[in-house]
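Take a look at the structures below.
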Structure I
Amino acid sequence: MKKIILLALSVIVLSCPAEAQLQKLPSAVAKEMFASSAASAVLHRSAVPAAQSTLNRYLRRMNQVKFKPMDRMLESYFTLNPKYATSKMLAKNQTIEQEMVRNWVERDFYASQRQQALQQGVRFETVQGKVAYLDYIPYDAQLVLLGEVHEIPWMSNQIETALLQFKQSHPDKNIYYASEFIDATPGEETYCLTSKKEVETLITKRPYYQQIAHRLIAAGVRVVGLENPSLTKSFLRRGRNADLDNTAFAWEAISPAAVQERNTYWAHIIRRIYQQDPDAVVFVHAGLGHTDYNHPSALPWLLKTHKPFVIEFSATEMERLNTLLERNIPIPPEQRNKAYELLLRNPESEVYFIRHMKDKRSALVAGCDLHIKKN
């Protein structure tokens with residue numbers, strides 16, 4: 001998608017104050033960026049024509065709500081304690097944070113001007129029970145990215161279902177499951193796990209995912225680790241800490257720069273799979289911040305030559321994870337009514353809202369090609 005315009009922003013001074021916290025919120029970063037003539041010039045160089053008055057109205061309206069939708073979506077990247085980071089790390093993060101803010105605003109502004117056209121490129125459905133993933137994943141898919149929130153059973157079940165449906169329908173294809181929850185192995189040869197011992201040795205950061213690996217190996221899927229073992233060691237030394245933001249490990253694992261570095265490490269392994277097996281179909285299982293189009297350094301951007309197809313999973317209480325999707329491609333009332341009727345008939349069943357972005361412009365605004373939302 002072309003970079004979307006924000007012209008002459010230096011004439012508009014946004015007045016949203018930063019919240020009291022250790023780092024600036026995305027809204028405060030936006031205020032500084034859009035009041036800066038230098039930032040405006042950068043945006044202008046990548047712009048396409050639009051009316052100045054339209055831009056002014058959009059930014060004033062966003063300023064009135066302090067860019068709260070953007071804060072909700074991106075805040076977790078901006079709240080780490082700076083005292084645990086080096087000056088070099090802080091500078092790198094600031095640059096990436098600015099790009100994240102610019103990316104969010106450009107896409108939201110683009111969508112605000114093209115709501116009807118974007119929604120015409122989306123197929124909305126509501127289903128009860130089983131999701132037919134073969135109706136959405138392209139037959140000739142090379143790279144399928146499966147983004148989840150960690151250790152939520154229905155999400156990991158759906159990810160396994162999607163992969164096995166594809167495997168069963170394409171017995172002739174070489175299908176790989178590459179996971180952030182499995183440690184990578186040394187060397188330049190693609191290493192596929194084959195035994196229970198290997199699963200237990202290489203899935204230690206989150207043992208929750210050992211069982212899915214066992215089942216996929218038994219089904220004939222080639223299981224590959226992506227995570228840098230040194231990060232897993234740091235995670236295990238630190239232990240599970242509720243106050244992760246106030247740790248040095250957070251800067252190593254979940255800061256914008258860390259996400260970029262981890263994605264780059266993983267992308268190298270995935271490219272190696274294709275180099276050694278040109279016919280490979282790779283399913284990548286990781287957190288949403290790694291797999292969707294929302295992060296400027298996410299895997300689909302790093303691996304765009306492999307025509308990525310992005311599937312994102314969320315639930316009704318998780319709207320903050322992708323406000324661009326919820327703001328610009330909302331679930332129609334008739335689909336919500338259908339979900340209500342289905343649950344009345346069978347309250348014990350699972351009901352899913354499906355948004356299939358058939359048009360790539362819609363997908364890039366939404367952050368994914370297929371969104372599965374549990375009611």
Structure II
Amino acid sequence: MDTDYWKSSPFGEESIFHPSWEEKENEKILTNNISNKTPTISLESGQSKLLLPAGRSNIVRFKVSGISKRDIGGKYSVEINCIDHRVIISTNKFEVEEGWVFMTCLESEIVCDTSIAIYINKQICNSIPVKFLNSKDVFQEESIDLMLEELNYIKRYADKHVPPEYDENYCMQAAERALSVLLNNTVNFYSVVRDTHKHRNNIGFSGKTVYDRGDFFQKCGFVQHTHIFKNYKINPSELKLIYDSPTSQSAEAHYKEVLYKIVEVSEDERKKILEVFNKDLENKETGFHVYYFTVTNGFHTMLLIINNTDVSKPTYEMWDQHGLTSSYGPLKDIGLGFQNQTSWTFANSCLNRYNNHTTQYYDSTQTKLWKIKRK
């Protein structure tokens with residue numbers, strides 16, 4: 001039929017007799033099928049399973065696939081159930097839309113291995129394995145908050161070198177006081193009463209190193225395992241700057257100049273360090289991991305805290321008697337944190353050797369960590 005007819009026809013291109021009608025109907029069907037496709041629901045973190053601490057309520061966040069096109073109201077009915085009726089789900093029914101994030105709380109008083117089923121519009125959408133654990137080397141926020149409160153209390157006095165308790169290098173004492181609070185143990189760890197600053201026990205540090213104390217903790221059953229890092233690079237030109245200084249004033253100036261340059265950690269070594277901690281977090285419930293550790297082979301004692309409450313974004317912090325150090329951030333950068341803490345302490349040890357006239361030697365850059373656990 002002449003195409004000019006369709007231009008003048010009162011029905012035009014909307015007529016079922018128009019040559020393009022069938023093509024347009026097929027497009028409508030395809031569009032409707034796409035828009036009616038049921039979305040999927042998964043964990044917002046991207047993980048395929050949940051590892052949660054037993055005996056507490058755990059917030060779990062879910063993500064609906066797609067992009068939301070609605071400002072209000074839900075388009076899909078979601079229900080979450082667990083095959084183990086001992087697992088409590090705070091809210092298990094939702095109305096959701098594409099692209100939304102929603103959350104509920106899961107809780108089990110006992111250690112168990114189970115799964116949750118997710119239904120969307122009464123059809124099974126996803127099944128997610130869930131393990132409730134009680135690992136001895138994983139701590140929860142309440143315990144960490146108490147430990148950090150102790151360290152921040154110590155900081156006030158250590159910063160001012162208040163005698164007689166805080167006028168010396170207080171790093172070993174601060175680390176132990178924090179662990180004493182973390183583990184609620186005043187027998188095996190150095191412990192001091194606040195305000196009165198009275199010692200709770202007879203533990204002292206005369207003639208003892210961080211290695212002595214760390215090994216003692218291990219003997220007492222408070223250590224999960226240990227790690228040693230020693231593949232650091234000492235920059236000889238920066239070392240020479242301090243050791244060849246003509247005066248103590250110039251040595252001090254050079255120390256400040258090379259503070260974070262005298263020791264380096266290669267990119268490959270940083271990756272190896274990160275792998276060690278990733279392995280420590282593997283198959284463990286969400287929570288915090290605590291390490292008693294030393295940089296520069298006993299020169300300085302610190303605490304490392306890894307926050308794995310959000311498994312998609314673990315972070316780390318290094319603390320000493322002066323509080324939170326400059327080494328903190330995403331766990332992927334922990335190798336840089338060890339480099340910075342090792343660099344300044346090694347530079348400090350070199351300055352001490354200059355002042356003590358023992359520059360024929362220099363100290364080891366070895367790091368050792370004791371992963372702390374409850375008994």
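Once distance in nm of label points 7 Å out along Cα→Cβ at positions 155 and 203 is calculated for every structure in I, II, which label goes with the largest value? When distance in nm of label points 7 Å out along Cα→Cβ at positions 155 and 203 is computed for each of I, II, structure II gives the biggest number.
Starting from the value 23, 40, 22, 10, 5, 0: which structure in I, II was P(r) over Cα pairs in 20 Å bins from 0, in percent calculated from? Label of the originating structure: II. Out of I, II, which one gives -14000 for helix-only ellipticity at 222 nm (-39500 (n - 2.57) for each DSSP H run of 4 or more, over all residues; to 500) as computed from the coordinates? The structure behind it is I. When Cα extents along the principal axes in Å, for residues 91-242 alone is computed for each of I, II, the one that comes out at 54, 47, 33 is I. Here mean count of other Cβ atoms within 10 Å over residues 139-146 was derived from just one of the structures I, II, and that gives 14.4; the source is II.
So relative contact order in percent (Cα under 8 Å, 6 or more apart), computed for just one structure, reads 23; which one of I, II is that? Derived from the structure labelled I.
All of the numbers you see were taken from the coordinates with simple rules; none came from a lab. Computed from a predicted model, the values in this text were never measured in an experiment. Cβ atoms are built from the backbone, for glycine too; each structure is taken alone.
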